[in-house]
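Following this line, the structures themselves.
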Structure 1
Amino acid sequence: MSSREDDDLTRDVLRHLNGVVRVMKEHISALASEFDLTLSQLDALKHLEEPCSQRELAHCLHFDASNVTDIVDRLEERDLVSRTIDPDDRRVRRLVLTDKGEAVRRELFERVISQAPLNALSTNDQVRLRNLLAKIAPPLELPF
């Protein structure tokens, strides 16, 4: 192949990879909407596997602490999160998933995987795609 053809092929592969990223974002966004969650609320649930302070959550979300207050307030109104007093420092409130919050979190992220657009590929195709992608970059942990 000529250099021009190589560049065109690379450009085409990159367009497809961008398309896959977009489709996955749309998939996650649609699931969040189905659970009546904003993407910020979904992101907060994702980071609440373990109790943490609002400041720690803000750091994980790369938000200002004041922005996280609104997100947590909405999750608390829906009984998905509760604020508890930190036993080591009574001035600090720990954010804890409620049983309902844990159930929503678990179902949502199970469906992210079970209904992923990649499931349109056969198992063999998924294995081949995984092996090809592994030649480009090491895998990262999923955020859920």
Structure 2
Amino acid sequence: MLRSVRCFDRSALAPNGSERTWESLGRRVALILLAVFFVGAGVGHFVNTEFFVSIVPPYLPAPLALVYVSGVCEILGGFGVLLPATRRTAAIGLIALLIAVFPANLHMALNPDSFVQQGIPYWSLYVRLPFQLVFVGWTWWAAL
């Protein structure tokens, strides 16, 4: 027997089909925005590859491969959080990815000259660092 694939499980609905709380609706919206964010960021790895290669710390091998792998992981994770069957695994993978790419953000903050020359505001190189925690929290709250 085939079942339809739903992006959201029915546990967030009251018996009459209405939302239990505004939090359920908020989580659904956060989940969709999370998916859009990660799929968009992942696509960005293929559209703006040169930039992403430039932020890979020099001590890591194969920067181009790392950019492509992280882009694919972001796209798969973004789509994965929409499906109840893969949501937990995708969310854990995205959180692991956010932790794994933190050295690139740190590299940008510690070596700002070339990034500022590319038009990135100096202050944003430092704001990116705590935002990794925001993204981890967002992923955790929306998908786990």
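Every number here is computed from the coordinates shown, using simple stated rules; none is lab data. In this text, all values refer to a predicted model and were calculated from it rather than measured experimentally. Cβ atoms are built from the backbone, for glycine too; each structure is taken alone.
Structure values in brief
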item: Test item: distance in nm of label points 7 Å out along Cα→Cβ at positions 33 and 97 calculated as 1.9, pick one of 1, 2; result: 2
item: Origin of the derived value -20500 (helix-only ellipticity at 222 nm (-39500 (n - 2.57) for each DSSP H run of 4 or more, over all residues; to 500); candidates 1, 2); result: 1
item: At a computed 22 (relative contact order in percent (Cα under 8 Å, 6 or more apart)), which of 1, 2; result: 1
item: Parent structure of the calculated result 3.4, given that distance in nm of label points 7 Å out along Cα→Cβ at positions 81 and 121 is the read-out and 1, 2 the choices; result: 1
item: Value 11.5, calculated as mean projected area of the Cα convex hull in nm², assigned to which of 1, 2; result: 1
